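In structure tokens below, several structures.
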Structure P
Amino acid sequence: MSLEKFDPLKKAGADISGSLARFCQNEEMYLKFLKMFSANEEMPLLQIALKEENLQDIITYAHTLKGVSGNLGLTPLFELYSSIVNSGRANDLTKIKEIEPQLTARYKEFDKILKQL
């Protein structure tokens, strides 16, 4: 497998080299987990929690997505999920609503890239 396949992710801000190190340089396994992230049900559940303003669910789903995106090196998403978790723990729904449009846009960007891999 060629690392050029991951260039769109790298251009979007993903940490490919760090992620491959976590996956013991196993590109096929890394690709498998990237595709699983794209099919993950957590983001739709987070979107429902955001719409319903359910702070506990927001924190739960964002925390899960933070960990997964961090392990996969999807740094821009990791940072946004981290901000949502921190804001949720501070009971700052206003800040979460400010972050939400950026998160949605970045998630769609990565989702599109992942579906093309």
Structure Q
Amino acid sequence: MHKYKELIVWKKSITLVTEIYLVTGSFPDKERFNLISQINRAAVSIPSNIAEGAGRNSDKEFIQFLSIAHASSYELETQLIVSNNLGYIKKEELNKLLESIEELQKMNFSLQQKLKKV
């Protein structure tokens, strides 16, 4: 069992979720049950799957949940790009969020590789 609260990737993903919720808070009400819901769900899925995987009984299971978190980060990226195309997010804000997501993706991948070697 791993201490997920000590993982930098988990801490940074929690920060990202907070930023995402603040961003989607300014979206039009008509997107409440569409894009806002999808974006928030994808964002919160990242630290949630890291935490769930850390609580599993083996590194193999942990890697599986890290993989799900990784996929959620790509889903989130796509939804943010769509949001920018619709004018809900400014390009500068999008770029900042995409940089954070890319950093998480690299950290997640590195952690998976480390766990595979154990």
- Value 20.1, calculated as mean count of other Cβ atoms within 10 Å over residues 38-45 from one of P, Q, is from structure Q
- Comparing FRET efficiency 1/(1 + (r/R0)^6) of positions 14 and 30 (r between Cβ atoms, R0 = 30 Å, to 0.05) across structures P, Q, which is largest? P
- distance in nm of label points 7 Å out along Cα→Cβ at positions 70 and 86 - highest-scoring structure of P, Q: Q
- Query: P, Q: which one has distance in nm of label points 7 Å out along Cα→Cβ at positions 6 and 22, as calculated, at 1.1?
  - Reply: P
- Query: When helix-only ellipticity at 222 nm (-39500 (n - 2.57) for each DSSP H run of 4 or more, over all residues; to 500) is calculated, the result is -27000; to which of the structures P, Q does this value belong?
  - Reply: Q
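Throughout, read-outs are computed from the coordinates displayed, never taken from laboratory work. This one's a predicted model, so the numbers in the text were calculated from it and none came from an experiment. Cβ atoms are built from the backbone, for glycine too; each structure is taken alone.
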